[in-house]
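The structures come next, written out as structure tokens.
Each reported figure results from applying straightforward, stated rules to the coordinates on display, with no laboratory input. Everything quoted here is computed from the prediction, not taken from an experiment. Cβ atoms are built from the backbone, for glycine too; each structure is taken alone.
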Structure P
Amino acid sequence: MLKIPKELNSTWHNFSTVLTHRGRLSPSMPPVDLSQYTSRIDRDRNLKEEVFVFQHEGAGLFGLLHLPLAVQPGLRRAGLVLCPPFAVEQVGASLLQVETARVLAANGLPVLRFHYRGSGDSDGEFEEVTLSGHVSDALRAVDLLCERERVEQVGLLGIRLGATVAALAAEADSRVRALVLWEPVARPRAYFNEFLRAKIFSELMNHQQPSASVNQMLDEMRRTGQVEALGYPLYRRLFDDAASVDLMNDLRTFSGSALVVQISRKAKVQSEFQKLCQRLEANGARCDLEVVMEEPGWFFGVDTPYRSERLIGLTRNWCRQHLV
């Protein structure tokens with residue numbers, strides 16, 4: 001059984017959240033020695049969780065498997081890989097990822113969470129991160145899940161820029177037959193501009209004169225190789241690698257089942273999500289577009305961890321139909 005040191009509180013719930021926040025996501029937190037921790041069993045929730053490190057292209061990637069203790073007879077051998085969001089949005093969405101993985105696993109679906117190279121507890125430096133590298137890491141995670149759990153059908157769940165990663169990985173691997181995309185970023189270039197605008201908004205909220213416009217920050221990034229926003233650097237290497245990505249053009253072959261989720265207080269569906277579903281359907285995929293009417297809690301500047309029973313319930317029910 002897992003023993004949690006006092007500095008990490010007395011519950012596995014807090015431990016798993018700490019693991020998500022440790023390192024680059026919370027530089028002030030002391031490193032956690034993962035060798036102390038192996039697995040835990042929660043019989044009341046039909047759940048087993050395993051912490052480990054797996055290798056990809058010479059780097060160690062942090063992984064955490066959420067597994068059902070008992071699987072009902074007749075269920076398909078399916079599993080899901082969760083692709084986390086980018087930078088500060090990972091902080092807001094960390095608890096939601098833990099709770100989602102546990103609910104899905106308790107309902108019979110193995111779930112693998114992992115950290116990309118250059119983030120969290122995985123090897124590598126943040127300045128080396130690229131979108132194509134994230135996709136490669138996700139594909140390695142798919143391999144690992146298939147190898148360890150002998151799954152025959154894989155789903156990918158992605159959040160924000162992680163949804164972009166999931167969609168591109170599904171294009172590259174025919175084993176992926178289900179996509180769950182929470183607030184997907186169809187055009188990363190526009191997303192990074194939003195990231196920089198959030199810095200301006202934060203300065204205004206603190207009654208400060210904005211230090212630079214978005215164009216000026218982009219000029220600084222091109223000149224120096226990086227620009228800072230909300231405590232996180234945006235590196236030119238990542239920006240340039242992702243700038244040409246457009247899911248409306250890049251999704252050409254995936255023909256499985258997809259769930260696109262808009263999370264907002266407004267019921268009106270954003271045209272970008274409608275077009276993304278149309279793109280998927282043009283490939284022969286089935287695409288369900290749903291709106292969860294609440295304020296998303298992972299956006300820039302949000303400090304409170306986001307929790308959503310509605311979002312988790314919607315995802316669980318969809319996965320029951322299309323994966324489990």
Structure Q
Amino acid sequence: MRIPLLLLLASLAPASAELLPKAAPAPPPAAPSPARPLSAPNLEKLLAQLTEISTSLQGKRNAYNATLLPRLNEAAASDDKAFSLWLEATKDQDYETQGRSATEFSDFRNGKAKELRNQATFTAQLRLQCRFLALIILQAEATTDPDRLTLITSAAAYLDDLVASSKKFDGKESELRRNALESVIGRHLKLDVSARKSDGPAAYNPGNLGEIYQQMILPYYREKRAASAIAATWTKRIAQETALVELSKVPEQLEQFQNERLPDLQWEQSKDLFAVGQQETAAAAMMALIKSHLGHRHAVGWIAELAELAQDAASPPTAAPRLPKSPASTAPTP
């Protein structure tokens with residue numbers, strides 16, 4: 001008698017299931033360890049050790065940076081010296097570190113590098129880059145008033161050099177448009193480790209004139225409420241930005257700058273002066289700017305901003321009623 005296949009499989013299933021090993025039950029969760037908070041003496045000891053380590057690390061960085069400043073200043077003295085440092089850095093970062101052969105570097109040095117050496121635009125940018133890397137070191141270590149004043153003086157001299165040298169660039173400023181710490185010289189000297197500012201914003205782009213003013217020069221004057229220095233600094237910044245635009249010799253760019261960018265700069269100058277106590281003069285300048293640039297894209301915002309500045313400056317109960325805020329205050333100016 002033949003047994004149907006399905007019946008045969010059904011009869012075998014329980015027996016085969018008994019052959020499978022049973023899974024071990026999951027262990028019960030371990031009891032939580034008792035809390036062990038830091039005692040006051042241990043906390044004090046830990047903080048003291050961290051302070052000691054931090055002080056030691058900063059001292060080592062300062063000592064390392066002190067060895068770099070003479071090299072960078074020497075390289076910034078001429079295009080030739082800047083190019084030599086760049087070639088050394090390129091060999092280190094783009095060839096030796098990458099495991100490329102000495103023959104490959106020799107071919108590069110005698111080929112592409114020789115072409116670049118004869119390009120005044122390129123070597124002038126390298127010289128400025130070296131000068132700016134020295135500024136980055138000063139920026140990282142400017143913690144005292146004398147050091148900050150040294151940074152301001154050096155940054156102002158650099159900006160004069162940048163504007164004067166820009167006549168050679170003809171819009172070709174690739175080496176000045178990126179973070180200098182990420183340049184081949186910056187990587188070669190490991191400045192990303194030793195010269196990056198540990199707290200707060202900083203300037204790292206050698207071609208960003210506005211960033212240099214905002215991070216290296218103006219903060220000190222704002223803290224000291226030095227109105228005359230702020231006014232003079234803004235006047236010079238505006239003149240330099242105007243000069244850079246004029247170098248393009250494109251009438252449309254100059255017109256756009258005069259109609260859009262220049263009023264923005266003048267507004268920020270007056271805001272800075274208002275903030276350090278020159279409220280009458282600054283408010284008058286801001287009001288004149290609004291009236292003469294009613295078609296500016298920021299005119300509506302300027303009106304609200306000046307009203308808020310004036311109201312915040314007035315002491316109660318003489319404060320004027322605030323202007324009502326409406327959707328129109330954020331609408332673009334036609």
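For which of the structures P, Q does the calculation of distance in nm of label points 7 Å out along Cα→Cβ at positions 67 and 291 return 6.3? Please list the in-between numbers first.
On the way: P: 4.2; Q: 6.3.
Going label by label, the one that fits is Q.
Here semi-axes √(5λ) of the Cα gyration tensor in Å, for residues 187-274 alone has been calculated and equals 27, 21, 9, so which of P, Q was it run on? Walk me through the intermediate numbers first.
Values: P: 29, 20, 9; Q: 27, 21, 9.
The read-out comes from structure Q.
A value of -12000 was derived for helix-only ellipticity at 222 nm (-39500 (n - 2.57) for each DSSP H run of 4 or more, over all residues; to 500); which structure in P, Q was it taken from?
Numbers: P: -12000; Q: -20000.
It must be structure P, since only it matches.
Ranked on relative contact order in percent (Cα under 8 Å, 6 or more apart), which label among P, Q comes first with the largest value? Walk me through the numbers on the way to the answer.
Details: P: 17; Q: 12.
Once relative contact order in percent (Cα under 8 Å, 6 or more apart) is worked out for each structure, P has the highest.
Output the label of whichever structure in P, Q has the greatest value of distance in nm of label points 7 Å out along Cα→Cβ at positions 43 and 251. Present the calculation step by step, with values, prior to reporting the outcome.
Values: P: 4.4; Q: 7.2.
Top value of distance in nm of label points 7 Å out along Cα→Cβ at positions 43 and 251 goes to structure Q.
With distance in nm of label points 7 Å out along Cα→Cβ at positions 59 and 211 coming out at 3.4, pick the structure among P, Q it was computed from.
Values: P: 2.7; Q: 3.4.
Going label by label, the one that fits is Q.
Between P, Q, which one scores greatest on distance in nm of label points 7 Å out along Cα→Cβ at positions 267 and 283?
Numbers: P: 3.1; Q: 1.9.
Top value of distance in nm of label points 7 Å out along Cα→Cβ at positions 267 and 283 goes to structure P.
Name the one structure among P, Q that P(r) over Cα pairs in 10 Å bins from 0, in percent of 5, 17, 20, 17, 13, 10, 6, 4, 4, 3, 1, 0 was derived from.
Numbers: P: 6, 27, 36, 24, 7, 1, 0; Q: 5, 17, 20, 17, 13, 10, 6, 4, 4, 3, 1, 0.
Clearly, the read-out refers to Q.
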